[in-house]
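Once you scroll down, you'll see the structures, which are given as C-alpha cells.
Every read-out reported here was derived from the displayed coordinates using simple, explicitly stated rules and does not represent laboratory data. Please read these numbers as outputs of a predicted model, since none were measured by experiment. Cβ atoms are built from the backbone, for glycine too; each structure is taken alone.
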Structure P
Amino acid sequence: MSIKTYQLPKLRECFKLVDKNALHWFPGHMGKGMKQMQQQLKSVDLVIEVHDARIPISGRNPNFKHTVLGVRPHIVVLNKKDLIHEDAVSQVEQKLAKDGFSNLIFTNCKSHTCNGVRKVIPLATKLINSSPRFNRSEQKDFCMMVIGVPNVGKSSLINALRNRHLHKSNAAHVGAVAGVTRSVQNRIKVVHDPPVYLLDTPGVLTPSVSNIESGLRLALCSCLQDHLVGEEVIADYLLYMLNKEGNFAYVEYLGLEQPTESISLALLSHARKLGKTQKVRSVEGGYNIRFDLRSAAQSFVHAFRAGKFGPVLLDRDKLTC
C-alpha cells in the first residue's frame, strides 16, 4: 500500500488569537461550586481529580491544590486515554510524577473492559486505609470527591464505577457540552462493601486563562462552550495543531486535495462536500445561497473529538517543561 505524499504549505509558527477575552469563562455556578466543594471537604476521605488525557497539563486547574486537595489522599485519573498515542502514556506519567502526582490511572470510561476503571476503587481504599481520616475515623463508609475542569469525564467515571461494582444504571448526568453539572451533587453509592460514595462536582476552571494555547486546547477538547470561543476559531486552531503534528488525515475528511493553512479554504471545501448551505439576505433585499462555514467548522471539530484523525496528544510540547 503506497503512502500518499503532499506538497506542504508554509506552516504557521504560532497561532494568533484576536479576541483573548473569548477564553475567559467563569460563570456564577463555578464560583458557587468551588465554595460547596470546600464546605464538603470535612466529609471527604479522598479526592479524585479527573483530567482529559489529551491535555494533561493545559487541562489542570492549579487552584485545586490550594482549595480542595489539602492533606487528603489524591488520585489523578487521566480519562479518554483511547484518544492519545499509546507511547505518550509513559511520557505523561513521567511529567506528572515530576510535578508531584504519584497516584495516576489512565481510563477510557466508555469501555466496559477498561483496566484503569478497575484500579480506581482498590487504589482509593488502600490510600484511605493508610492515611489519617481526621473527623471521619469512626465512619465505616468511604466518601470521595470527584473534581476537574468541565467535560473531562467526571460523571462518566462515577457511572462506570457504579455500573462495574453495583451493576446499576447511571446516576450522574452526562452531557457533551461543558457545564452540565452545576452544583455539588448528593452522595452516589458505587460499592456495597465497604460502602463507597462519590460526590459529583461541577467542572471549575480558573477565573482567568493566562496562557492562550492552554485556553484554546481546553476549547478544542470541549472544556469551554464552543459558542464562547467561536466554532471557526476552534476549527482554525485544530487545523494549526494537526499541521504542526504532521497529521494530514483531515485532508480527505474535508474534501481537500492538499494540506492547507487556510481555514477558510478548508471549511469551504468541507461545506461543499457536506452540501451545507444557508440563505443570506442580500443588500438588494433578496437572498443569496452560500456555503455554511459554521456547520463545516462544527463537523470538523466534532470529528476530532470523536478521534476521526487518530490519537493526538495536544500537550506534547509541555511534557519537557
Structure Q
Amino acid sequence: MSNPNSPSAVRGAVGDLDLRSGDVVVAVNDTEQPVDFRAGLKGWGRLWLCDADLKAKGEWRTGRPGLVIGLMLDPSGRFFVSSPQLHELECFDATTAACAVRLPPSRRYGNMTADGRGGVLIGVHSGYGDAEGVGATDDLGDGKLVRFDPETGFAESFDVETDGGRGGKHYVSNPALAPDGRTVFYTSEAGRVVKRYDIETRRQLEDFLRVPEGEGGTYGVDVAPDGRVLLATGTGAWLLSPQGETIRRYDSPIVGGWTRAAFCVDPSAFFFSNFVEGVLEKRSVATGEVLAELKTGLGGALTTAVEFAPRGGV
C-alpha cells in the first residue's frame, strides 16, 4: 500500500537497513486505509528505519500478516518482533534476516524490554483468543509476564496481577524494567493502574500509580536510569518521580491516541507516539518541545519506536 510519507527505498532483508547508532526503528504496519477501528485492525508487519531526526530512509517487511506490536533491538542489531495476532515472538538477525535462537512457547505477546542480562522481558498482551489450546499445557505455565534467554532457550513466567485494561481483556501490555534490574513496572492497555512486580523474589509490589477518573488511562510506560517514570495516558503523557509524584505533564493539539512514551538512549529526550493519527514525536523531557517529528499518514499502523545503540556506538 503506497503512502507519500513512506520511505523511498523498500528493503527485502534486515541487513539492508544499514543500521547506524542513533537510528530509530519504528513499527509502521501496512494496514488497510482508512482504518475502521470498530471492525478490528488487519495488515502486514512492517518496520521503517529513520535517522536521528526521524527522517524515514528505508523499510523492511516481516512478510507475514499480523501487526507488529512489540519491538526490541539488542546491541548486536538483532530484532525481536512480537505480534499478538500471530501468537508468537520472532527474532531476525541484522545481517542475515533470520536468527536461529530458541524462542519461548506461543502466547499473544505484546511489548517487551531488555531484562538487563542479555534476555528479554515480554508481556502476554491478552488471552489466547482464537488460538485454541495455545499456552494451555506447556511448561511455561500461564503467567502473564515472561522472561527468556534467547541463547539458551530458558524461559519462565510470572503470575502477575493485572487490572484488565480496556474491556477487562488485557494482561501485560507494556513492561519496563527499573534501574535496580528486578522491579518491573507494567500496565494493561487503557487501564487505570501502573503496577509493579519483583522478578527476583517473585513478589507483587504495591501499585505505583492509580490514574484518577477522567484523566486518561495507562498505556506505554518507561523508567529512566534515575528512576523517573514516563507514562502515556492516551490524551498526553506524564513524567513522574520515583515516588509517583507528578513532575510534568505533556499535551498536544491532537487530543487522543497517544499510546506510547519511552525515553531515548539519552534520557533528556523521549519518543511519543500516536496510534490513531500515525504520528511519532521526539520531545525534550525538560520542556516538552518537539525536537523531531514523523507523520506517517497512516492510522492504526504506528505502534512502537526504538533507538539503536550498538556496542561501541558505531
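Looking at relative contact order in percent (Cα under 8 Å, 6 or more apart), point out which structure of P, Q has the largest value.
Largest value of relative contact order in percent (Cα under 8 Å, 6 or more apart): P.
When mean count of other Cβ atoms within 10 Å over residues 191-198 is calculated, the result is 17.0; to which of the structures P, Q does this value belong?
Checking each candidate, the match is P.
Identify the structure, out of P, Q, from whose coordinates semi-axes √(5λ) of the Cα gyration tensor in Å was calculated to give 25, 24, 20.
Derived from the structure labelled Q.
Computing helix-only ellipticity at 222 nm (-39500 (n - 2.57) for each DSSP H run of 4 or more, over all residues; to 500) gives -10500 for which of P, Q?
Here the read-out was taken from P.
Consider the structures P, Q: one of them gives 2.6 for distance in nm of label points 7 Å out along Cα→Cβ at positions 39 and 279 as calculated from the coordinates. Say which.
That value comes from structure Q.
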